[in-house]
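Peer 1: Please go over the structures that come below.
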Structure 1
């Protein structure tokens with residue numbers, strides 16, 4: 001039995017959903033997000049909560065997944081999602097160029113211009129070493145943050161690069177002198 005699939009999703013005031021084929025469109029104060037619904041899963045509203053039910057036990061594998069996707073959509077249109085990134089290294093920084101481009105200076109011979117997809121916002125602190133990627137689609141926010149991190153992954157020896165704020169890194173020891 002899927003424990004996650006059985007959990008009801010609270011529907012805050014102002015959030016509406018509409019099932020269209022194999023997708024659900026969730027609309028709230030921050031915008032609209034669609035989530036896929038697996039075949040054999042149905043949505044019902046009861047007591048201000050959204051409950052997902054499956055048609056048979058052979059749909060158990062996708063029951064929890066579908067519930068998680070719908071929950072992410074509901075959470076996104078009410079509170080939104082965000083990821084924090086830190087830039088570590090001398091001279092490494094990021095700055096906004098216009099509304100839809102972030103320019104990274106990461107120790108390469110040239111600055112890197114990173115265009116932002118629609119629905120994603122980036123806030124940069126005054127020191128230019130901390131970024132906050134935010135939006136209503138959890139998958140898109142995570143993908144943009146991962147793409148930014150991949151521009152200069154943290155170095156295992158000096159720990160320089162772009163990393164998630166909550167990421168723990170193991171620092172490797174350098175070479176030891178030959179005796």
Structure 2
């Protein structure tokens with residue numbers, strides 16, 4: 001089963017989620033991309049409940065903040081493989097600049113992002129040393145939101161792809177669909 005985790009202020013109906021959903025459904029793979037709460041505790045609780053609801057192994061794709069959550073979830077025995085796309089390594093630092101009212105990408109509604117939410121993120125900091133074989137990390141150097149070098153350092157020893165240029169949304173993710181599929185096939 002494949003679980004896609006969207007980034008901050010995103011949804012399970014975003015561009016990357018839709019691309020992966022269409023691809024994996026064409027391959028007859030079970031795929032879910034839930035729209036998660038912006039509140040970290042609620043988002044992670046939802047993800048843990050999804051993973052715990054069946055005995056099958058999960059392959060997880062996480063983008064940006066979703067990559068941070070996916071890294072945390074890699075510790076679970078039911079999570080076999082994890083693909084990270086421009087993952088957030090230090091969301092407490094990078095999301096601090098967004099304190100206040102934030103626009104949700106799906107419907108242009110607003111939510112209030114506060115210090116308590118930043119503190120919640122601390123609970124999900126993860127040492128990946130024992131789980132490195134579970135990861136493939138896709139990075140683009142042109143990411144205008146996150147410094148790709150932080151991810152290179154954090155995921156050192158994992159399978160890492162660094163592409164020149166691009167942006168935070170990961171331009172051309174379609175080029176990596178087969179790579180992701182093959183990585184998950186090893187699970």
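Peer 1: Where is distance in nm of label points 7 Å out along Cα→Cβ at positions 150 and 166 largest, in which of 1, 2?
Peer 2: Largest one: structure 1.
Peer 1: Something else about it: Work out which structure the value 3, 12, 14, 14, 10, 8, 8, 9, 10, 8, 5, 1 belongs to, where P(r) over Cα pairs in 5 Å bins from 0, in percent, for residues 38-117 alone was derived from one of 1, 2.
Peer 2: The read-out was computed on structure 1.
Peer 1: Could I ask something else about it? I have 0.8 for distance in nm of label points 7 Å out along Cα→Cβ at positions 62 and 158, calculated from one of the structures 1, 2. Which structure is it?
Peer 2: Source structure for this number: 2.
Peer 1: Oh, and also: For structures 1, 2, calculate mean count of other Cβ atoms within 10 Å over residues 70-77 and state which one comes out highest.
Peer 2: For this comparison of mean count of other Cβ atoms within 10 Å over residues 70-77, the top structure is 1.
Peer 1: Could you tell me which structure in 1, 2 was used to calculate helix-only ellipticity at 222 nm (-39500 (n - 2.57) for each DSSP H run of 4 or more, over all residues; to 500) as -9000?
Peer 2: Attributed to the structure labelled 2.
Peer 1: Further, regarding this structure: If distance in nm of label points 7 Å out along Cα→Cβ at positions 126 and 142 is computed to be 2.9, which of 1, 2 is the source?
Peer 2: Comparing all candidates, it corresponds to 2.
Peer 1: Comparing Kirkwood radius over Cα pairs in Å, for residues 6-53 alone across 1, 2, which structure shows the greatest value?
Peer 2: 2
Peer 1: One of 1, 2 was used to calculate FRET efficiency 1/(1 + (r/R0)^6) of positions 30 and 46 (r between Cβ atoms, R0 = 30 Å, to 0.05), giving 0.75; which?
Peer 2: 1
Peer 1: Ranked on Kirkwood radius over Cα pairs in Å, which label among 1, 2 comes first with the largest value?
Peer 2: 1
Bear in mind that the values in this text are calculations on the coordinates, not laboratory data. Everything quoted here is computed from the prediction, not taken from an experiment. Cβ atoms are built from the backbone, for glycine too; each structure is taken alone.
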